[in-house]
Structure P
Amino acid sequence: MTAKIILRRWSGRLRTADEDDYLVYFNRTGAVDYGRTPGNLGFQIIMRALGDGVSEVTTLSWWESMEAIKAFAGDAPEVARYYPEDDRFLVERPPNVDHYRVFGGRVSLSL
């Protein structure tokens, strides 16, 4: 069976107090770049409070192929892509992302 979609997952940490501001920032940066990249099928951003004033933020983005991901991330798609102001928000910036082959699923969201 061949996967038709690639999921790219990145996680980092930020101060819980900065969650709302980070979402505004993300919508100006990563969300725009996802939407501009041919082969991007969509994305989600999720967060959870870990305690002690720190939250984990995760982005999940769906792609048609690794070539499409390279158009977004560059020739080393396993390396996380960061933006100049990320240091303002992120207290943990992992160097890499994970990629998964998607074989099926279903979701229906009304936000």
Structure Q
Amino acid sequence: MENETVKLLDGGITEGQLNKWKHNYKRVVKLSVEDDDGVTLFAYFKKPTIAIRSAVLQASKMDEFKALEVLFKNCYLGGDQAIEEEDDLRLNITTSFSDFIQPKPVKIEVL
């Protein structure tokens, strides 16, 4: 039996896992952040659905940190374990993801 080695991508995921996520969620967003030691860590997110956005909005009315946690728990797909374990890494990366998914400007023209 051949001994196959699986090549890991950024964040310790496999190409097969990334392809599965792309198939299931169409678009996958990869973010990176440096830890206190200067090591680059990676996280993968799916774009939120309307239901997830609604839950984040509801949570933000009471506590913005809670809203970020709701976003993380519902959109985070995987990546480096330290991001899940360390509050400031999780907060930084989720805040950046939140900024990325904000509505895009729309041009309105009255005719």
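Derivation of every value follows stated rules applied to the coordinates shown; laboratory data play no part. On a predicted model such as this, the values are computed, not experimentally measured, just so you know. Cβ atoms are built from the backbone, for glycine too; each structure is taken alone.
Annotations
- Computing FRET efficiency 1/(1 + (r/R0)^6) of positions 17 and 73 (r between Cβ atoms, R0 = 25 Å, to 0.05) across structures P, Q gives 0.85 for structure Q.
- Structure responsible for 1.00, with FRET efficiency 1/(1 + (r/R0)^6) of positions 65 and 89 (r between Cβ atoms, R0 = 30 Å, to 0.05) calculated and labels P, Q on offer: Q
- helix-only ellipticity at 222 nm (-39500 (n - 2.57) for each DSSP H run of 4 or more, over all residues; to 500) from the coordinates reads -6500; which among P, Q: P
- Highest-scoring label, criterion being Kirkwood radius over Cα pairs in Å, among P, Q: Q
- The maximum of relative contact order in percent (Cα under 8 Å, 6 or more apart) over structures P, Q, that is, the highest value, falls on P.
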